[in-house]
Structure formats: structure tokens, C-alpha cells
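There are structures below to look over.
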Structure 1
């Protein structure tokens with residue numbers, strides 16, 4: 001993965017708490033949870049070390065979802081005062097995380113601290129296909145749509161496109177012939193974009209979070225993204241329920257650094 005991701009994580013983490021390589025992430029929290037009975041409440045995105053004792057203040061409906069860099073997905077919940085006070089011990093790692101997994105966790109944790117609510121906004125409906133992609137931006141400012149829309153069936157669509165830093169949404173009709181379609185789309189600048197595809201009857205068919213990258217940086221960024229996606233797919237097979245789309249979107253944001261900050 002890219003060295004800048006690790007450096008960005010170090011800069012954010014250095015001013016807060018010490019993060020160990022095997023630390024997990026508190027992903028979802030309901031109620032007030034504490035680590036090893038300390039005074040500070042655990043916040044979403046905080047590091048959680050294997051072996052930590054998690055206790056809850058709320059005795060009626062407390063839960064915490066912890067994700068570990070060996071792929072473990074751990075949901076702890078309690079509904080009575082005795083169980084919440086007794087708490088839960090986070091288990092040890094099943095296997096030593098590799099460098100890709102550690103860097104993925106660092107990148108996601110850093111992005112969550114920078115944009116704490118970004119990955120929960122505008123979640124798609126169950127009937128809407130959701131995907132993420134990185135595409136090279138051509139010299140004329142256009143991108144090819146076939147990578148981002150590979151899973152879209154042929155048909156007539158209405159497509160909206162909005163950059164995360166752009167106030168306006170662009171919209172046009174799209175006649176799509178399938179995964180080999182050579183349609184192009186003009187963009188104003190490299191960066192993160194959200195695409196939404198609507199069918200002829202108005203229903204939303206697909207959502208895409210897309211990173212448009214310069215041709216020079218595209219190969220290395222695409223490689224890092226593919227490695228992260230493979231890790232998440234493997235973890236989800238062993239521990240079903242991993243928030244794969246949310247993690248890939250956070251990871252895309254970590255890759256979308258300002259042009260001046262890129263090597």
C-alpha cells in the first residue's frame with residue numbers, strides 16, 4: 001500500500017493515544033462503554049486492544065461492535081446491570097495481521113477521525129446495487145464509465161454525478177450497452193465522486209463511490225485498493241457481516257489526498 005497512508009495515520013495518532021499494530025476499531029456503539037473500567041467512554045473509531053475488558057454503563061440496551069485486524073467481527077451486548085458491569089473480554093488475535101491489514105486499519109481509523117460521520121451518510125436501499133471503484137482520469141478530463149458501471153444491466157438510465165467538494169450535481173440520460181460500453185463522462189477535477197443511476201420508472205438502480213485519479217498515480221492507488229478489497233472479502237467470508245462498503249469508501253477517502261501531498 002501507499003506510504004502516505006501510513007504517514008497520515010501517524011500524524012493523526014501521535015497527538016492522541018498510542019495505537020498498537022494489533023489494535024482493532026470500535027465500529028458501532030450503543031450505550032456508554034469503557035475499556036478496562038477507565039473513566040473515558042469509548043467513541044466510535046477508537047482503538048480497541050485484544051485482551052481489553054469492555055464494560056457498559058447502560059443496563060437495558062448496550063452493544064458494541066469491534067473489528068480486529070485478523071478479520072474478527074465481535075458483537076458484545078448486554079441487557080441487565082450484572083452482565084453489563086461484569087463486561088466482556090476482547091479475545092486475542094487468531095493470527096498475526098499482515099502489513100496490508102495493519103495499513104488498512106490505520107487508514108480507516110485516520111479517515112474516521114477526520115470525517116466521523118462520512119461513512120454512515122446516504123446509505124443505499126437494499127434493492128440498490130452499491131459499489132466502489134478507482135478510475136484513471138484522461139488528459140481531456142474525462143473518465144471511462146465501464147469500470148465503475150460494470151455490473152449495470154443494459155438499458156436507459158438517468159445518471160447524476162456529484163464531486164464531494166462540488167455544490168452542484170450534474171445530470172444526463174445514459175444509454176448503457178453493458179460492461180464493454182465505451183461511454184465517457186467529463187469531470188472537473190480528480191477526487192471523490194458519487195454516481196447514482198435511476199431506471200426508466202424512476203427507481204434507483206445503482207450507487208457508485210468513485211475516485212478519479214491521475215494516470216501517473218492510478219496504478220499504485222489501484223493496487224492498494226485491490227489489496228484492501230481482497231482483505232475485506234476474505235474477512236467477510238470467515239466472519240459474515242463485515243461493513244465492506246463502508247470500509248472501502250473510507251479507504252477511498254484516505255487515498256484521495258490533495259495533489260500537492262502526493263509523492
Structure 2
């Protein structure tokens with residue numbers, strides 16, 4: 001089939017079609033991209049030229065190493081997200097701003113979440129995760145009083161906690177149910193150690209706030225005091241009770257000087 005000979009009229013028509021296509025492409029790009037030349041602001045301060053890009057998603061890929069990693073920026077009705085991905089397209093870091101609450105995420109090589117930093121309306125939270133994606137350490141600062149709290153977990157199960165309280169500080173070791181089995185409490189006037197039994201009754205209580213110094217209370221399984229060892233203004237005292245907490249015997253101070 002013979003090829004039609006090119007003439008000035010056909011060349012002009014092809015050029016017009018190409019210009020029309022280019023104009024259409026430019027018009028499409030203008031919906032998303034605008035250029036602002038350098039100038040001065042209202043205070044006479046110079047500013048550099050800039051390009052404004054308006055789109056729902058932007059993907060950044062290296063032309064030299066297309067498999068070397070990517071960055072994607074997305075915007076929606078609830079907020080914006082920035083994701084950095086490695087060479088295997090796995091997410092390695094994410095920054096999100098949804099409902100005016102920012103969150104920063106880091107991911108391990110296995111794709112599991114490794115670190116999470118969240119700013120919430122009443123404070124901030126930092127969580128560290130293990131290789132299987134279960135939380136291992138949780139740090140929280142909440143409230144206008146800015147009280148901190150640290151939780152240590154095993155595969156997401158609580159094991160120990162430390163927190164600031166209104167009157168001092170507290171440390172406790174807990175079981176899977178989240179209830180403490182032993183705890184330390186500190187206030188300006190007192191320090192206490194309490195060990196709990198399986199029924200969550202105090203088994204042993206050591207306190208620095210006895211009648212005239214410290215005291216040790218050993219309880220029955222039902223939580224009733226069995227033996228009380230305490231100091232008095234004169235000397236020491238020992239009280240022995242039955243299962244109902246009723247006094248059976250005592251050792252009063254032997255020296256009343």
C-alpha cells in the first residue's frame with residue numbers, strides 16, 4: 001500500500017492536531033499544578049518561586065532505581081498520609097494526620113509494626129512492638145497534670161507497670177488478667193509494699209506508716225490480718241488473730257520507759 005505523500009496542508013493538519021493534544025494535556029495538568037513566580041510578600045520580604053500540586057495521591061519513584069524504594073503522599077476527607085516503602089514494596093515508615101491527631105509508625109523488615117507514636121487529645125503515647133506485632137512497652141503521658149505511665153508486656157500480656165499518681169508514684173507487677181500481684185506505693189508521708197494472693201486479697205503488707213514507725217501485716221487467705229508486727233512509742237508489738245481477724249494473743253511492750 002503506497003504511503004501518502006506529505007504536503008504542506010497535511011503537515012499543518014498534523015501539527016494542529018499535535019498542538020491540540022498538547023493544549024489538552026496542559027489544561028489537564030493545570031487542574032493539579034500551578035506555578036508561583038518569585039516575588040515579595042505583604043511585608044516586602046522576598047520569597048522564592050514555588051510549585052503548588054493539588055492531588056489526592058502522589059507517588060515518588062527513582063527513575064534510576066525503580067525498585068529501590070518509593071514514597072507516597074495521599075490526602076482524603078479525614079486527613080493526609082505519608083508512606084515510605086522499601087525495595088520490596090513493604091512499608092517501613094508511615095506518618096498520618098487524621099482528625100487532627102498525628103501518628104508516626106515504623107515497621108520492621110518482616111513488615112510488622114515496630115514503633116508507634118501517637119498524639120491524642122489528652123496526651124501522647126509511644127508503643128514498642130515485638131517481631132510478631134505484639135506490644136512490648138507502652139509509654140503514656142495523659143491529662144493536664146501530665147502524669148506518665150509505663151507498661152511492660154510479654155507478647156501483649158501485661159507484666160509490670162510504673163506510673164505517677166496524684167500523691168506520689170506506684171510500681172506494680174501484674175498477671176495476664178491485668179491485676180497486680182505485688183506493688184510499691186510512695187507518698188510524701190509513707191511507703192508501702194503490698195503482695196496479693198490469687199484471690200487478689202493482700203497477703204503481706206509492709207508500711208512505713210505504723211502507729212510509731214513501720215509495720216508488717218501478714219494476712220490469712222481471706223484478707224483478714226493474721227499477724228501484725230508493729231512499732232509503738234515504747235517498743236515493738238506483735239498481734240496474732242484468728243481467721244476472722246479476732247485477737248488471740250499479743251506481745252505488749254515489755255519496757256514502758
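Only the coordinates and a few stated rules stand behind these numbers; no lab work does. Every value quoted in this text rests on a predicted model; they were computed, and no experiment measured them. Cβ atoms are built from the backbone, for glycine too; each structure is taken alone.
Brief remarks follow.
- Given 204 for volume of the Cα convex hull per residue in Å³, for residues 78-205 alone, calculated: source structure among 1, 2: 1
- When mean projected area of the Cα convex hull in nm² is computed for each of 1, 2, the largest belongs to: 2
- With relative contact order in percent (Cα under 8 Å, 6 or more apart) derived as 19, matching label from 1, 2: 1
- Distance in nm of label points 7 Å out along Cα→Cβ at positions 134 and 190 - structure with the largest value, from 1, 2: 2
- Structure from which 7.2 was derived, mean count of other Cβ atoms within 10 Å over residues 38-45, options 1, 2: 2
- Structures 1, 2, by distance in nm of label points 7 Å out along Cα→Cβ at positions 198 and 230: label with the highest value: 1
- Source structure (of 1, 2) for distance in nm of label points 7 Å out along Cα→Cβ at positions 94 and 182, computed value 4.7: 1
- Test item: helix-only ellipticity at 222 nm (-39500 (n - 2.57) for each DSSP H run of 4 or more, over all residues; to 500) calculated as -3000, pick one of 1, 2: 2
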